[in-house]
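Derivation of every value follows stated rules applied to the coordinates shown; laboratory data play no part. The structure displayed is predicted, hence computed values, not measured ones. Cβ atoms are built from the backbone, for glycine too; each structure is taken alone.
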Structure P
C-alpha cells in the first residue's frame, strides 16, 4: 500500500528511526482501524521485493544501521514474508512486524509485535512467539481482554496497553490506574500522532 521513513511511534521501539512497509490486504476488519484504505489489496499497485527494498535503501540513504524495517498492514501475515525479510536482512535492516496474529508466521522476523483483535483471534503459535503484546484499549472490558492474552505469552514478552486514539482522553486515566495496580503492563501512546509524522 505504502512505504515511508519516519520514527516508530509505539511500543518498545518508540522513538527509533523506522522504515515502514505497509502491505495491502486485511480481513480482520477493526471498526476503529486508522488505515481502512489498506483492507483492499487489489486497490494498490504491486511491487517486487527487490523494488520494495531498493526504495527503502534510497529513503535511508543506504545507512541501515540502527534503523528498523517495520512490516505492517493491513494484515501482513496474509503473505509469505520469507523473501522480503531475507532481502531486508541482507540490506542490513532489523525486521519488525506488527500483526493481529490471525495468520501463521512466516519470514525471519527479529521482533514480533502482536496486537490481537476481537474480530479474528490470534493463533496460539503466534502468541507464543510474540516479543511484544500491544492491547488497544477502547473500553473497560479491554483490560480483561488484555489479561487473557498476557497469560498466553512467553516469559519476557513486553506487555503494553495503548489507548484507541478517539478514546484516548477518556481511557488514559483508567489505564494509568490499571498499570499502577498491575505494573507488569506499560503504557504505549501513539507519539507519531502528537508530533504529526506518519
Structure Q
C-alpha cells in the first residue's frame, strides 16, 4: 500500500506521521506544494512489456497532464528483479544511483504503472518518505531536495514526464542526510507498522 512517513530532519527515529490513507497523504503533501493523486490501473506490466504499450494504456491521462503542465517529453523507466549473483550486483548498483540527496531544475513527475519506489522529500525541516505503488502519481516541485530508493530487489515501471531532454539530471547537494534515514525495505517491514506517531497513524 502507498505510505507516507514524516520524520524530523535531525531525528529519523521519530515518526511524526505514518499513514496509508490516500486523502491524508494528498492533503499533507499539498501543504508542501507537492501533488499526489491516483490514476486507474490498466493491465499488468511484466518483463518484456514495451514502453509503447505502457504509454498506450494511459494515453488519455498522459496527454491531459502534458497539456496542463507543459510537459513535452515522456518515457517509461522499468526495472525488474533478476536472479543470481549478477542480478544482485546489478540491483545494488541501480539502487545506489539515486540514494544521495539531489534536486532537479524542473518538476519531477512520475506515475507508477507497476511496482514500488520511495521518494524522500526534504522539506521545511522534515523528511517526507513517500512510498509509491502502482496507480500513484507524484509531482515534486523543481529545486526540492530529495532522494529515491528502489529497494533491494528493484521492481517498478514508472512513466516519467519532462519539460526538456536533460530534465532528469540531478544536482547533488553533498549532504549525507540520506544515510541516516530508513530505507524502503525498513519502512515496509512488519515492525514499522507498530510505530507510534504524533498526529496518529492509519
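Computed quantities for the displayed model
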read-out	value
When distance in nm of label points 7 Å out along Cα→Cβ at positions 23 and 111 is computed for each of P, Q, the largest belongs to	Q
If relative contact order in percent (Cα under 8 Å, 6 or more apart) is computed and equals 30, the structure in P, Q	Q
Structure with the greatest value (metric Rg/Rh (Cα atoms, Kirkwood Rh), for residues 103-182 alone, set P, Q)	P
semi-axes √(5λ) of the Cα gyration tensor in Å derived as 27, 18, 17 - corresponding label from P, Q	P
